[in-house]
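Every number here is computed from the coordinates shown, using simple stated rules; none is lab data. All figures in this text were calculated on a predicted structure; none of them were measured in a lab. Cβ atoms are built from the backbone, for glycine too; each structure is taken alone.
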Structure P
Amino acid sequence: MSPPGPTSPLPCLCLAGPTGTGKTAAALAFAQALAPRRRVEIVSVDSALVYRGMDVGTAKPTAAERGSVPHHLIDLIEPDQAYSAARFVADAAAAVAAIRGRGHVPLLVGGTLLYFKALFDGLDAMPPSDPAVRAEIDAEAARAGWPALHARLAQLDPATAARLPPTDAQRIQRALEVQRLSGRPLSSFHTRGPAPDTAGRPPPAALVSLEPADRAGLHARLAARFDAMLADGLLDEVRALRARGDLHAGLPSMRCVGYRQAWEALDAAGDGPLDAAAQALLRERGIAATRQLAKRQLTWLRAMPWRTVVASDAMDAPAQTVAALQSMLAGLDAAGAERPQESG
């Protein structure tokens, strides 16, 4: 693979990890540690934070947090629009270039590992099969039938749908799976050449990963996090989104964890209040989906063996993360990869 070109955001500081591991807090701690000598700006690597009006269920950084440290790639589009990994790479490159132009330090932070992989490896390789996503598609087919999913595919990827009969379950499933994992239609991959040979190359980025040493502890935190979202008004937020009239359950925005389960609960209740049983079911499904998301994120991270892992459940996890990022920044500076100017 050739070195990053002038529009590439790499090499760069990156902070990743599963949902609920404290990435935002660690990133803010790093920014505070560097101030006032150098200023950090955060570039979000999160496929849900791009949507406007989706704040509670995405754990979007608060106004105070965004005011203390500049954040980018948040609230870019409406929930009825789509956002792809290819667009993320272009947007991230532009944001990083602008941050560097101001003499500041860009820090890419988030849990959408497909986006990180697109930055590190490019977009040539088609995403591998994801059993969880396939199970979701199978469940939808059991409810609606494969012809209905073929019709949905025709909206998302007309070129692929045109060459598949409505009963070709295997190929419809794969096409929908690729679109969900990558944000791109399957047909777009057929126009690209083979992925470049990346064997033997140095690590593509300075990556710190917050990962739990105790999976049970993470599960408890995810349950508490989802409970907090419900208490903070997740259902009211989804009710407001439904009231817009231009959204439906098949959109990528409404397939985000938490929003999908809340939408289904409101469908069953006819947009009325949820009784105790419905609330309990929503909580159970939301927590289960969040756990599945964290498991997929950890699987992605294990495919990046060059990352620096910090135990997210350690008492001093933020301090360890700050130290690791400071060390990496010093290395980038020494290598001449980053030349930020002193901010006044």
Structure Q
Amino acid sequence: MKKVKKIVWLSFSITVMALSITVLYFPTWTSTIEGSNSIHILEQVNINGTDHEIMIRGQDLNNPVILYIHGGPGASEIPYAKKVQDLLETKFTMVNYDQRASGKSYHFFEDYSNLSANLLVQDALAITDYITTRLGKEKVILMGHSYGTYIGTLAAQQAPEKYEAYIGIGQMADIQQSETDGWNHVMEQARLAGNDEDIRQLEQLYEAITQGKAFVPRDLVKRYGGASRLIDSPEASFFGMTFSSEYTMLDAIRYNKGIIFSQEMLIGEAMNHPLPSMITKLDLPFYFIMGDYDYMTSCHAAQLFYDNIEADHKEFISYKQSAHYPHYEEKQKFFNWMVDTFRN
């Protein structure tokens, strides 16, 4: 009997160990896109001195290329990008990458003490060069979301010749103004809901937020509809990452370590150096795509920033039903606009 128990226990232990190794280290890939001229690649490439995870997907390599810069800081979209960018992949080649110290580009024993917005901008420019060379393009469309717009706008300013256009979705602007707008919205909604606990928390934060020293708690912004309205917030969960084809459990651990580190290093910098203090002119066409209900990066603050940027061609486009993710919340509308603007 004891021998049988030992055999059962040994078999169980071996099974658990095998499953753990598989979940942690199983090779990753991105799903196939059918077509003789399609592309579906997930790779790690050394660019600007560090290994970056890059995913390239599209039905036809002849299509225009979009380089997408994720937000956060540190919030990779690779684990779920193919689900939300499926329409765009039919008419554009989509390039997603995990930024330095983010997601699969977070390396446990690498020194990130020099992490800064400027370094991420230089990475973005170097990745642009890699993509244009690899895909045989003269220029690409630069698209940023949330914190990715902080990097994207600076990259567009520094090297406009590399890009057909810049698209800022959930565009960052003056953070103090944006957070004040967010506080006003959340407080109004909390009062309407009669939520005394949330009201007290917001009252305690008022001075720090209006002085540009704190953010409105993101759980409150989400609770009162300032993050997403038409869909659940498309954020990568540990479970979702672990069981995606692009990430393993080890990559999910990288993601969580990277997002904590990146936010500690980069958020204060963005608050102390808001984009309107650095950018008053862009030498390429640019577009701000904003959800009217966005209180992660407020539509009002983005409009003020937009009004003070000089450019030969610019457009401010508001999505009336969306919050922080208009390109996902009103996906068909955004896709139609992209095709009309860059394909027709």
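Ranked on distance in nm of label points 7 Å out along Cα→Cβ at positions 43 and 323, which label among P, Q comes first with the largest value?
Sorting by distance in nm of label points 7 Å out along Cα→Cβ at positions 43 and 323 in descending order puts Q first.
When mean count of other Cβ atoms within 10 Å over residues 91-98 is calculated for each of structures P, Q, structure Q comes out greatest. Source structure of the calculated read-out (helix-only ellipticity at 222 nm (-39500 (n - 2.57) for each DSSP H run of 4 or more, over all residues; to 500), -16000) within P, Q: P.
Looking at relative contact order in percent (Cα under 8 Å, 6 or more apart) for structures P, Q, the greatest value goes to P.
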